[in-house]
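Next come the structures, one after another.
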Structure I
Amino acid sequence: MSIARPWFPREDYFARVDKVRAELARTGRDALVAFLPETVTYLTGFFTRGYSSFQFAVIPLEGDPVLFCRDVEEYYLDATCVFPKRVMWTDSDDRIAVAARAIREAAGATAKLAVEMQAWTLSVARYDALRAALPETTWSDLSPFTTQMRFIKSPAEVAYQRAAGKAAEAGMAAGIASAKAGATEREMAAEICAAMIRAGSDLPGPGVLSSGERAYHLHGGYSDRVLATGDIVQLETTPNVRHYHARFMRPIKVAQATDEEHRIVEQLIAIQDAAIAAVRPGVPATVPDAIYRDGVLSAGLRETYTNKTFYSVGLMLQPNGGEPLEAEPSATWSFQPGMTFHTYVLAKGFGMSETIAITEEGCERLTTFPRQLFVA
């Protein structure tokens, strides 16, 4: 399948835009200006690797959406965007002036604009400049609505995540096979990335890969460190297909592991199995979250447990690494069919995690790799 085409049927994008328009009408606003790259792709189909340049989509209450982007992206506009209207800037243009004109023509000079003010691409300087160039418009935030739209995935979206899960498993198998004394983390990363790409991932990144002392701390990246017998290797494989993500972690020991280490991992697996078994539509997020926390703390595996236990994953473009729906003790939401999560537990340098999809009856594990402590 070529990546230079819409990832879903045209009707899916029309339905998503209709939801935005219904919200605009309900709240008395004239147009959405979507700056978050995920929202632009989700609503219009338009995708380019150059999404960090100045681009946005205007979704007016009436009329076709308008894409605003750099002119070198025209091929990808033609190939992926399901809506024909566009305004393109060149590298010699006054980009704010061109952008202001595009918004004015699409929504009107006195429009009430709904804007994704939480988008990382909308800097303070850019926001101030656009406001100054459009003095008669009013701006208000619609970020929560556009983000929450993506929390419930369609079966086609989950299918991409299921495919990403298979790529994650290929990467994990390569990581375990290459975690040998004398090898470097960098050599491991090369094997993991190659395996995931061959298995269908659109991006390589092994995710978390750290050994030795750094295995006890989250978010370590690979280095030139040489693995030694007895090392813990913390590995999370994080591939994506059409930028829909699935990921998981497994604990690895280099060459040898003690009975106590096997016991710790078995405890973590039992705690996580109990937490995942509690997940089903309508269950408050705090229920499985408490199973994680109470299980780890009562077993004496950690003195404190401050991190989240579930977070939503789906269509995510770097630098975003997760969707803002998380399980922690103050969470007020409940699980719903179509949601997808990465759920993890960490203790004493060992990590165990899965990506799951909430179904009508419970949940499905999108990552199905064996659950154990691996001794490479």
Structure II
Amino acid sequence: MNKVRLGIIGVGQQGGFYTTLITGKNVRPAGFPMEKQDFEHLEIGAFCEINPDIVAKLKEMFPDIPVYTDHIEMLDSGNVDAIVTCVPHYLHPQMGIDALNRDIHVLLEKPAGVYTKQVQEVIDVAKAKQELIFGVFFNQRMNPLYRKLKEIIDSGEIGNLRRTNWIITTWYRPQAYYDMSQWRATWEGEGGGVLVNQAPHQIDLLQWLCGMPKKVYAKCKYGYQRNIIVEDEVTVLFDYGNGATGVFVTCTHDLVGTDRLEILGDKGKIVVENSKIATVTRLVKSEQEVNDDTKDLQQVFKLMMGGSGNAELYTQETIEIPSAWGLQHGDVLRNFSSSIVNKTPLVAPGSDGINGVRIANAIHLSSWLDQEIDIDFDEDLFLEKLNEKIKEEKNK
């Protein structure tokens, strides 16, 4: 196989975006402005869409590509070697299972699912199908900046983790955004708000770079500044279990928005602004060594003053990478198709998809119970509470 025939399930906002990347044709006038990219091993084999207007548009624009209204029919057609699931979150795992059981490769959109139990189901099926490629669409892992930072952290250059802090409030969404679709920003349709729609990329990056927390304590506000029933404001405290802590803040109502990530180690520090510029500080000696070596009052005062007077204690490097938005999505598709054709390692294996879902589930559960939650929480309890939220939503 030299060309992977991709089946795009759901040709709305995201699926339409991928269609534009691969073909150069914009299915939806209101879609993302993006030009065609080059894909050595990828082409569209079929579409699956239930909106009759989009179906008609697809048939008009792509007369040689079959269009299905049922994903099972598409999977059984013999027209696709792989799929990408651009559908509401609850549907991702089952569609992945349906494809894997038919020996079709799978790329799940983020998040991999709404709750861990359903994500584990598709992971288990994929484990039994080792010959198939199973990925998850974490395009931020393709950002050259974060890839470089992961190399720095994994190499031990900033030492052992002490603290993380990420404020990511650049997800501004007006009420009109939520009103566009009935399933959007609902427990039953989407499984949550900013945690499952906008912030999964940052949650994934945080655990990809720094590891999984052991416990979380969260304060979430539901319908705080928007007429929705799910969370639009989140503040979380992470406990990494070794003394290190972290704070994660996100929302959808900050018109200006902030994107700032800090990762502090005992040998250095990383500060990232707007996911474009990183300042990497490497200590000549670890902070503990500096502390142990400080004996006299003059040294104490010098350290307390901070600033350039202590420049001999560290080096700094600035890494700046222009926005790669759009290119990252294409890179995920290229990595996925190359993995099928050439066995190239996946940057975002599907099994990784459960980590971000687990963190989001723990955050929700902590907020609902108003208590600290172990990352290995009671999955049945979470599902029980989620179903209660869905029932309350229906009653309203």
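Work out the source of 18 here, i.e. which of I, II gives that when relative contact order in percent (Cα under 8 Å, 6 or more apart) is computed.
Value 18 for relative contact order in percent (Cα under 8 Å, 6 or more apart) corresponds to II out of I, II.
Still on this structure, please answer the following. Of the structures labelled I, II, which one yields 2.9 when distance in nm of label points 7 Å out along Cα→Cβ at positions 202 and 234 is computed from its coordinates?
The read-out was computed on structure I.
Identify which of structures I, II gives the largest calculated value of volume of the Cα convex hull per residue in Å³, for residues 90-137 alone.
Structure I comes out on top.
Have a look at I, II and say which one yields 2.9 for distance in nm of label points 7 Å out along Cα→Cβ at positions 154 and 274, as calculated.
It traces back to II.
FYI, it's all coordinate maths here, none of it is from the lab. Everything quoted here is computed from the prediction, not taken from an experiment. Cβ atoms are built from the backbone, for glycine too; each structure is taken alone.
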